[in-house]
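K.L.:
Just below sit the structures, each encoded as structure tokens.
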Structure I
């Protein structure tokens with residue numbers, strides 16, 4: 001279990017570094033293929049920084065609002081609040097705010113820039129469907145996301161993916177209208193090669209960014225499962241919860257492509273199959289996650 005946690009952390013860190021390098025590469029190539037020069041690199045990094053700053057401070061409010069989550073307390077949902085408080089104390093993290101989404105589809109997610117400003121949202125369907133051990137497993141999974149800073153990491157990945165897409169569209173529009181191409185011939189053949197490389201990057205980078213973002217999401221789900229099993233000391237609880245979620249056919253009405261990766265299981269019930277299609281899944285296969293938990 002410890003090896004799995006260490007491996008997932010290392011791979012996630014490597015993917016984020018690749019993401020940052022991709023943003024920098026796009027900016028550099030764009031600058032070299034146009035009159036922007038090194039300003040292209042600077043502009044790309046500034047765009048990524050500004051978008052990351054905004055998401056850092058406001059992502060939790062945006063996600064909770066989009067999901068139509070309502071805050072709960074001990075008076076309205078005492079069982080849920082007590083469970084969150086007890087597990088948070090056991091995990092050694094500040095008690096996150098608790099929210100409920102009124103929807104029969106069983107699911108949950110965590111959000112927030114750090115453990116001090118975190119929130120956990122569960123659907124009413126999850127609370128009604130799960131027994132105590134299963135609900136503990138789900139809450140422990142979401143607390144693990146908070147403790148491991150997955151909420152910040154996934155937000156950063158989403159922002160970097162958006163930055164790559166935005167910069168790539170900017171490059172393509174610049175090339176299309178001819179406003180940014182080099183007007184001198186000093187670059188010669190090298191300049192032409194850089195222009196071709198820039199066009200290829202502008203077209204393929206958004207796809208690469210999406211694949212990196214999805215890979216990060218899948219790695220962090222495995223990590224949260226393993227961490228939740230350590231916290232509850234009862235892997236079958238989370239395994240049983242995932243099995244119930246897998247068997248439910250309801251699609252979460254408030255979920256969308258922007259928030260899909262945050263949930264404990266794909267809320268859109270539209271996961272693709274294996275092979276190459278698996279690259280575009282936001283979550284690992286539930287069967288694989290259940291098997292790993294049962295093997296612990």
Structure II
């Protein structure tokens with residue numbers, strides 16, 4: 001497995017751009033899910049993203065891998081990184097808004113921290129890193145704790161679905177590290193292609209006649225496919241291969257901030273007091289995470 005590099009300023013800039021893009025995807029799903037089922041939305045997003053990247057691969061004349069072991073990793077990663085998470089997030093957003101869904105993804109760094117500590121040799125965590133994750137998770141708890149306390153079962157189900165999607169992202173991130181030698185475009189295209197093939201048989205169980213294909217819903221599906229899925233996937237794979245899954249997992253801290261910002265910008269919805277407290281905790285976690293320490297756990 002290739003050793004990770006120390007993040008540079010450009011990596012932090014890319015992290016912000018990815019967070020802004022993925023934050024906008026939750027807003028797009030909020031609108032699109034009103035006119036189509038979670039599966040159709042997820043399938044359309046993955047399918048069009050696959051076509052877009054296949055065109056890029058063909059244009060650049062890039063070869064697909066021939067190694068059987070590489071394809072095994074790509075197959076697993078495609079299912080747990082694209083097919084299942086995209087469906088779970090769309091399904092979950094039937095019951096929770098995009099901001100809450102984005103905030104649930106903030107549990108990702110905690111899972112990444114623990115799993116990377118035991119699975120990899122170069123991403124051990126310190127007391128400072130552990131404290132940062134606790135603060136980040138505390139921010140999530142502040143926002144979603146209301147639904148748990150009020151026993152809003154549908155909202156809890158939606159939050160659990162998004163959390164399960166987070167587990168898929170973290171697991172796939174660790175797998176992608178094992179194929180760091182693979183071309184970024186080929187890697188992303190292969191995973192999305194596998195996800196499309198995996199989901200296609202389930203398409204026949206959908207009642208396509210009940211789907212309302214409005215102009216705005218079609219536009220949003222295409223946006224979700226090309227920008228937050230295809231293009232962002234290229235950046236994500238490259239960053240995981242270069243700077244590791246723990247650094248990449250920090251998008252989970254930033255995505256909720258951008259999701260709330262986009263919601264305010266387009267829908268004029270001001271964050272609640274709980275959201276403000278959560279943001280403070282999350283930003284505090286980000287700051288503490290950057291403190292270097294040699295105290296390994």
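Since every read-out is calculated from the coordinates, none of them should be taken as a lab result. Because the structure is a prediction, the values reported are computed rather than measured. Cβ atoms are built from the backbone, for glycine too; each structure is taken alone.
K.L.:
If FRET efficiency 1/(1 + (r/R0)^6) of positions 38 and 94 (r between Cβ atoms, R0 = 35 Å, to 0.05) is computed to be 1.00, which of I, II is the source? Intermediate results must be reported in sequence, preceding the final value.
P.N.:
Details: I: 0.25; II: 1.00.
Answer by label: II.
K.L.:
For P(r) over Cα pairs in 5 Å bins from 0, in percent, the calculated result is 1, 6, 12, 17, 19, 17, 13, 9, 5, 2, 0, 0, so let me know which of I, II that is.
P.N.:
Comparing all candidates, it corresponds to II.
K.L.:
I've got another one for you. When relative contact order in percent (Cα under 8 Å, 6 or more apart) is calculated, the result is 23; to which of the structures I, II does this value belong?
P.N.:
Corresponding structure: I.
K.L.:
Looking at FRET efficiency 1/(1 + (r/R0)^6) of positions 54 and 230 (r between Cβ atoms, R0 = 35 Å, to 0.05), point out which structure of I, II has the largest value. Let's see the in-between values first.
P.N.:
Details: I: 0.55; II: 1.00.
Largest one: structure II.
K.L.:
For FRET efficiency 1/(1 + (r/R0)^6) of positions 14 and 150 (r between Cβ atoms, R0 = 30 Å, to 0.05), which structure out of I, II has the highest calculated value? Walk me through the numbers on the way to the answer.
P.N.:
Values: I: 1.00; II: 0.20.
Sorting by FRET efficiency 1/(1 + (r/R0)^6) of positions 14 and 150 (r between Cβ atoms, R0 = 30 Å, to 0.05) in descending order puts I first.
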